[in-house]
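Derivation of every value follows stated rules applied to the coordinates shown; laboratory data play no part. This one's a predicted model, so the numbers in the text were calculated from it and none came from an experiment. Cβ atoms are built from the backbone, for glycine too; each structure is taken alone.
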Structure I
Amino acid sequence: MTDHVEVTGHGSHLVVPDLVLVRARVQVQADDVASALGQASERTAAALQAAADHGVEATDRRTADVGIHPRYDREGQVVAGYTAYQAFVLTVRDPDRVGDLIQALAGAAGDALAVDGIEMTAEQTPVANEAVREAAFADARERASLYARLAGASLGRVLEVREGAVDPGLPRPMMARAAAFDAGSMPMEGGTHELTTTITVRWELVS
């Protein structure tokens with residue numbers, strides 16, 4: 001069996017956030033299940049159409065959780081109605097349009113709209129993914145070279161490479177006013193976004 005050394009390298013790469021994620025939902029109440037679900041679906045469709053009208057492409061609009069649960073009277077014994085909700089996530093590629101978009105969503109969905117979060121993130125481009133993988137491979141080579149020297153050998157050919165998925169980490173929250181959204185842009189701080197990954201490499205050891 002060929003002598004070898006196997007190490008895992010860790011890589012990171014900083015990118016500037018250029019996308020905004022708007023996490024919102026529509027929540028309605030009705031006397032029966034069918035009405036609650038129907039109204040939630042109708043208002044969600046109106047909100048998504050408003051997003052489309054404000055330049056959010058179909059690939060940047062996606063629905064998330066949907067559910068319904070009963071509402072009980074004060075004694076908690078009798079069902080007084082039902083609450084249905086539908087969540088959705090919008091990717092906004094022009095941060096300056098977020099304020100206008102929120103207003104449009106509120107106009108379409110009315111009081112049923114709730115905005116659960118507005119976050120900044122970065123698009124994973126091929127260039128950024130390559131950079132973070134190169135950093136992980138360089139870290140693996142440095143570790144392997146150290147172990148090889150300690151063993152009185154040098155690194156030979158690469159026998160195997162196992163790549164981990166590039167992790168964009170958690171989006172950094174934007175800074176935004178808690179008051180009503182004004183038309184136009186919203187204040188925000190982008191900061192940086194760290195992509196990370198791991199690469200496990202097995203090298204042949206040469207005496």
Structure II
Amino acid sequence: MAANPWFSWDYVTANWDAIREALIIHASLTVEAVAIAIVVSVPLAALATRVRWLAGPVVGFASTLYTIPSLALFAILAPFMGIGRAPVLLGLVLYALVILVRTAVAALQGVDPAVLDAARGLGYGRARRFWTVELPSALPGIVTGVRLATVSTVALVTVGVVVGYGGLGNLLFRGFQSFYRAEITTATVLCLLLALVLDVLLWLVGRALTPWLRGRAA
């Protein structure tokens with residue numbers, strides 16, 4: 001076997017504790033960032049949909065955030081928040097918000113006006129109409145946005161290595177520094193698997209939350 005193979009099971013077994021810790025950090029950062037972004041983005045999208053003139057500025061501001069390179073954003077946050085988890089988490093939340101706000105606004109604006117008129121005709125107030133008509137109708141689009149944001153966040157976590165907290169990105173960085181190919185491949189494969197697992201889980205959650213779509217497809 002070559003001295004520096006692209007994949008080495010011996011490397012995985014000998015360094016499993018460090019690999020597992022990096023994977024846990026990577027997964028927890030991803031889940032926490034997307035969860036916070038969901039909590040912020042859905043009410044913000046609902047407000048932008050309700051107050052029409054807000055939709056343009058909200059989506060425009062979110063789009064502007066996405067133009068900031070991730071390396072630059074984490075580096076900018078570090079002097080104010082220090083090195084470690086906090087600046088990485090904030091940066092990930094901001095990037096996830098970009099995707100979630102845009103998809104949530106589009107999903108809520110795409111609700112059939114006839115359905116909303118029918119709800120008004122039945123005497124539904126704004127709050128009841130939002131929770132029982134608008135949000136369920138927009139849910140497939142919102143779930144799609146959550147899936148996109150999650151996969152994107154898995155990739156962005158690795159950039160957190162610039163402030164010392166990159167999860168599997170730390171393994172990648174060490175591998176690139178020493179050109180230890182087994183370390184690079186292991187971190188890359190685990191990132192791909194984590195993104196795939198989270199995407200499948202969210203797809204299943206989406207199916208569970210929208211049973212009427214399964215009936216329609218059948």
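Assorted remarks:
- Identity of the structure behind 2.7 (criterion: distance in nm of label points 7 Å out along Cα→Cβ at positions 28 and 60, calculated), options I, II: I
- Largest in FRET efficiency 1/(1 + (r/R0)^6) of positions 12 and 140 (r between Cβ atoms, R0 = 25 Å, to 0.05) among the labelled structures I, II is structure I.
- Origin of the value -26000, where helix-only ellipticity at 222 nm (-39500 (n - 2.57) for each DSSP H run of 4 or more, over all residues; to 500) was derived from one of I, II: II
- Highest-scoring entry among I, II, by distance in nm of label points 7 Å out along Cα→Cβ at positions 92 and 116, is II.
- Each of I, II could give Cα Rg over 2.2 N^0.38 Å, but the derived value 1.50 comes from I.
- With FRET efficiency 1/(1 + (r/R0)^6) of positions 20 and 52 (r between Cβ atoms, R0 = 41 Å, to 0.05) derived as 1.00, matching label from I, II: I
- Value 29, calculated as relative contact order in percent (Cα under 8 Å, 6 or more apart), assigned to which of I, II: II
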